[in-house]
Each structure stands twice: as structure tokens, then as C-alpha cells.
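Chemist: Multiple structures follow.
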Structure P
Amino acid sequence: MNYRHSSLIVSMLLLSSLSAQAADVTKLKDVVIYRDDTFYSAFPSIVRRPDGELLVAFRRAPEPRNFGNGPQTHTDPCSQLVIVRSTDGGETWTKEPQLLFAHPRGGLQDPCLLQLDDGSLLCSSYAWALIPPGGPREKLKKPSAYNNFVFMGGTMYRSEDAGAHWRETLLPPTRGEPNLDPFNKPLPAYNRGAMCQLKDGRVCWATAMEATSAKRSTGVHLMISEDRGRTWNYSCAVAVDEKVQFNETSLYETPRGDLVAFMRTHEFDDHTTIARSRDGGKSFQKWQDAGFRGHPHHAIRLPDNRVLLVYGYRHAPFGIRARVLDAECTDFATAPEIVLRDDGGHEDLGYPWATVVGDDRALVVYYFNQSDGTRHIAGTMVKIKP
């Protein structure tokens, strides 16, 4: 057998294997979880309670186009965190959202839920404050500003009654934070992405911080809580680079105990990057290019210990994509890409989050639009072949 023939057979076997892996995920249906054309709804996260109830938290703000304010933005002084629930595995959802939290000084973004081993819930977020027209911006010494808004940094909320009531937890800044909030104090730690509770009970959170170099790039750092999110301490850098920026990051602990960070990038052709800690979050190995595009990410463990990784795809055709990784998340470069949605009408969509809802099913939630219409919370139910 000649070399060319052998290579062809190997390639065919590899393609066959990848096709079989992709066939392990079957899309069942798309669902609308929450839509109200008077609101811009986005950035959901989901948890499944011990009794099977599903909670989806998301950011809701008035639809600006209803007021003739032109294109939508992700900053709004009226944006709040809200929750809808399902008690039938995601088939139906409460119509009127429950208020999770409204910040008294600004608009909140990106609620990221984590269910802890004692049944309590954490929710990370961050806030923007509107600078009034003609406001004294010069009084802000080192602000992080965007248009007419100034960044207020991260916020954290805790519930011990299944999300019925929430209390705010004060956050420290990430070590070395160079920017200040409107009150000229270092920005509280912040980022969008999934926190992770380790097997030893500690809670890990990947926070973003602007680098102190002349170039205004961002890196990702690890904060750890020893008391289920009540207090936080700096651990180490996850990924910092002079050329590539890292920001929105989700964490996942493998059965072996590796802590894996799935990171969104900037100025890197929208490639996903991955960093890994083998010492419980004391340090991270050099980040790796995963070799595919998409952001941000969320990873969940399937019943057979494989990992469902979901992410948004903001390139034509716009939509939601996924991959099924091995238990240790080592095959990210070869795991086949699965297209869950490719019918988005504008790149302003995505931010998926997933949960297992049965022995062979998972629900992926995200925000979506069609024909550049109202942004709403949608989902895709998938069947996972063991």
C-alpha cells in the first residue's frame, strides 16, 4: 500500500470519527423563553435546581428603538437583572419576570448564575452609570468610560432561598486594578462568564483587568472564595499577553481536577483561547489557541463525563454553535463543530449558557434576533447520545 493510499484511508477514518461525534448531538427544537417587544433582553444564564426547576437570569432594558433612539447599545441606566422559571423541563416559562436586582446608581449587565453545593445561588454582574449631559467627567481621575457612561465595576449577589431574595456582596478589586469607579476607588473585580465551585468547595472566578502597559489591553486573573462567595482573594494570572487581549471567561473543573478557562479574545481574529491550571488555581499554563472562532463560552458536564461547550457565533451566518469535548477538555482542536442556530438576523446575539435537563437532554439558552428584530431570550433543546 502506497503512502498516498494510506493517508487517504487515515483521513477517511478521521472524518468518519468526527461525523460520528457530531451525530452524538441531535437538535430537538428551538424555544422562546422570554420576549417582550418593549424590552431589549440579553445575556442569559441558567441553573437547574435540585428539585428540577430551571432558573434563567438575564438583563432587561427598555427597547430604545421604541423611543426613536436609533441603534441598540449594551449600556442603559434602566437595565435590570430579572429571572424567569420553568417547572416542566423548559417547556413553559413564567410570563412575568421576577426582579433579581436593580442597581440604585446605574444599569446592570450580564447576570452569571452559579448554584453551590449547599443549594445557595451566586450571581455576578457589573454596572454602568450614566454621566449626565455636560457632567463633570474631568473629576473622574482614571475612569473607564464608554460613550456617556462610566464603568462601575463588578457586583455580586447571593440567594439562599432558591432565588426569591438576593443580597449584595461587596467585591474587592482585582490586584493591580489601574482604573477607578465614579467615586475614585479601584474598580471592584468584574467579568462576564461562569464561576466554578471546585470539588474542595472553593469558588473560582476569572476576572478581567486592563493591563498596565501603554497598550490598553485586558488580561484575565483568578479570584478565589473560601466561603462560598462571601469574600474573595486574588490567586494568580490566568492569561496576559502584550498582543492578544482576553476578557469574558468561563471556568470548568475536570474529573481529574484541572481548572480550564475558556476565554474570549480581542485582536486575535475572534479565536477561542484556553488556559489550564493543574494545581488547583495556584498557577496557569501558557494559554493556547483553540483554533476556532466564537465567543463567549459555557461548559457543562454531561452524564457520561464528556463536556458540552457552547458559544456564540457572530460571523455570517450568525447563530449558536457547540462542541462535545472529552472529559478532560483536551480534544478542543479536533472536536467537530455543531451548528445549533444559523438563522440570526444580526451579529448582536449569542452569549449561550447550558444545563442538563435529563439523562440524555440539555437546554442551551442565549439571546437572539431575527431580521435585526427585538432581542429576546431563546433556547435550543438537544439530545445527547451516550
Structure Q
Amino acid sequence: MIEAQINGDRRTAVGQSVIDAAIHNDIPSTRALFPYLPAYWIEHLEQTQFKGPSETYYPTNSPIAARPGSRPSDDEVAAPLTGRTRAAAAAGPTPASTIGVVRREILDAGAEAGVLCSPYPVDSLHNPDAAVAFASAVNDWQIAEWLDREPRLKASIVVPIQIPELAIREIERVGGHPGFVQVALPIRTQHPLGSRLYHGVWEAIERNNLVAGLQFGGMPGVPPTPSGWPSYFMEEYVDMAGVFATQVTSIVSEGVFDRFPTLRVALIESGFSWLGPHMWRFDKEWKNLRRLIPWVQRPPSEYIREHFRVTVQPLDAPSDTRQLLQVIEQLGSDNMLMYASHFPRVHAADAEERLIRHLPATLARKVRSENARALYGL
């Protein structure tokens, strides 16, 4: 039992291999995409009020959106900071928008490798032609500005998930590039991700040997809670765990893993303390209602342990570390948790200090690096 070993077998991060499973790189400005956009869209950006997606998954000036040192200095910004909203321009350069910042703050600070997961909100664009053009531009920008320049980094494909056919086309276009290991999908979508509307997307992800990275955020145009629109971002942030739970239930219940048995899914910036009790409830109700979903042949918790991996942040850490370790035991697997800085995000509890250093050595090593290494084939 983990609790029995807490005072016996522990290690610190010193000298330990670390893989950062989620670094949220963003474009410094819309103009940075000009080399990768068709001439039509460059003209559109220059001559109309449209400047690309105007929504963001985090409020621009939110205190948890940009940690110290995450904004590039003036000499690190290659493109002029035009084509940005007034609020974003006032806040300064976009956090985590240059490779120099990520090298300095993540890779050179001790991570042997990192997985980029761009929060570019292409799902907020209602024009399908714009959505696929900007998704393609971001992916080509990632190849040229990040993957071709830094072998320690892998990346996630940005897709217009609101139009599954176009999302599939983008996966096929760049899915064979060795630098891409994942497809970034916002956790908030127009329909639950298990819906057969998305089965073609799941098939493309599996066939290209990619991971589906379900990350915090999404702009589907519907309320972020089942009860409607909240007043404050804090409510949305806290309730996002419920959205992750809803998507897990949908994906398992709709038979996605029965159709695509080698599919791998990462829950990014979801936390994990909710997952154990959710599996208990899911298994209990499956026993009562399994006749409604006869294709789900095993308890849902078995699918979840086999196919899902979860980043440990944001860490819902109680004051007693032993309670947190009990939560890990409730997961019933040593293979599910992955370290992620979520750079440039700010989280209240430090995962290394509050959790990982207290784990048995073998489990700590898995969380710091080996679970991510296995998931992404690093």
C-alpha cells in the first residue's frame, strides 16, 4: 500500500528523469501565421475587422494564465505584436509563444522532453473555411518554429473539431509527421465526444498511431455548466472537472474503445481526484443499466484504466498528504498519472512537492516520466 510506504521509500526530483506531458504553446500574434496562411486569409486579416479567433480558453489577464517568466522578452519575439486583441496587447507578449521561453523555463530547467498542446481556440470560428485554414497554419507554424528546431519537443495537432470531416482531413495531412504525437481536442464540444458524429475522428487518430489529448477549454457556444452560464471564471474552472467526467462517460458508453481497441486518450489539465469515485459510480450504474449499452462488455473502470492517462495538475491537494495518496490508490493503476507543468499556467499546489516526492520510488518514476514515455512512444 502507498500509505504504508510513505515514510520509507521516497525520492526527490533531483537527478530524476522528467517528461513534461503538457506545455501550452501559443502563437505570439496572428501575424506570426502569415507565412503559413493562404493569400486570401492574409488579405482578409489586413483589410477587415477579422483578426482570427478572439476568444481564449483562459481570460487574458487571469492570474492563473501566465506564471512569471512565461512571457518572451522583446528580443525573443520574432513577429510584430499586431493582430491581437486590445486586452492581449495591453498584457504584453503572449505567454509560452516562443521556443526560447520553453527552452529556458522547461527544457533547460530539467525536463528531458515535452509535449506541446496548443490552446489555439480554432473551435470558436464558425466559418469552416477559416477554421481549417487557421488550424493548418498553426500546425505548419509548430513544425517550422518548434519541431524542426527542437528535437526534445513533440506536439499536438490543432483541428477544427466543430467540423469532424475537416478535423479528419487535417489529421491526415500532418499526422505522419514524426513530431506530432497527439491530436488536441477541447474538452468542451458541441456534442459529447463519444457521439458517432466523431467516430471518424477517433478512427483517424487510432490509424495514425496518435494520442487524443482532451484539454481544458473549448468554445462550442453553449454554457460551460449543465445549469447554464456562470457569473465568474472561477465557477467555470472548478466545474470543468465535471465536463471531463461527462466526456469520459460518453466515450466509454458509446463504445469508442470497442470500435477502436488501440485508441489512447490523455486527460490534460483535468486533475485526477474525481476519477476514482467516478469509476465507482460508473461501474455501479453499468451493472444496473448495461442492457442499454450491450456493446460495453466490461466494467467501465477497466476501459478507463486501460485507455486513459491523466495529468496530475491541477492538484486538488488536501492538507494531509496521506489522503491524497489514498486517492491514488483508488485509481487502481500505477500507469495512469503523468507529470505536466501546464506551462504557462499557474496552479496553487506544486505536484512535485505535494505529491510526487511522497510516492514510492517506482511509482514516482512512472509519474515523472515513464507513463508519458509509454503513452507517447518517446
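Please treat every number below as a calculation from the coordinates, not as lab data. Everything quoted here is computed from the prediction, not taken from an experiment. Cβ atoms are built from the backbone, for glycine too; each structure is taken alone.
Chemist: If volume of the Cα convex hull per residue in Å³, for residues 122-209 alone is computed to be 115, which of P, Q is the source?
Modeler: Values: P: 115; Q: 87.
Value 115 for volume of the Cα convex hull per residue in Å³, for residues 122-209 alone corresponds to P out of P, Q.
Chemist: Could you figure out which one of P, Q the value 3.0 for distance in nm of label points 7 Å out along Cα→Cβ at positions 186 and 290 was computed from?
Modeler: Values: P: 3.0; Q: 3.7.
Of the options listed, only P reproduces it.
Chemist: Can you say which of P, Q returns -10000 when helix-only ellipticity at 222 nm (-39500 (n - 2.57) for each DSSP H run of 4 or more, over all residues; to 500) is computed?
Modeler: Q
Chemist: Of the structures P, Q, report the one carrying the highest value of distance in nm of label points 7 Å out along Cα→Cβ at positions 162 and 346. It would help to have the intermediate numbers written out before the result.
Modeler: Numbers: P: 3.7; Q: 3.0.
Biggest value here belongs to P.
Chemist: Suppose you compute relative contact order in percent (Cα under 8 Å, 6 or more apart) for every structure in P, Q: which one lands on 22? Intermediate results must be reported in sequence, preceding the final value.
Modeler: Values: P: 15; Q: 22.
Source structure: Q.
Chemist: Additional query: Taking FRET efficiency 1/(1 + (r/R0)^6) of positions 42 and 282 (r between Cβ atoms, R0 = 30 Å, to 0.05) as the quantity of interest, name the structure among P, Q where it is greatest.
Modeler: Largest value of FRET efficiency 1/(1 + (r/R0)^6) of positions 42 and 282 (r between Cβ atoms, R0 = 30 Å, to 0.05): P.
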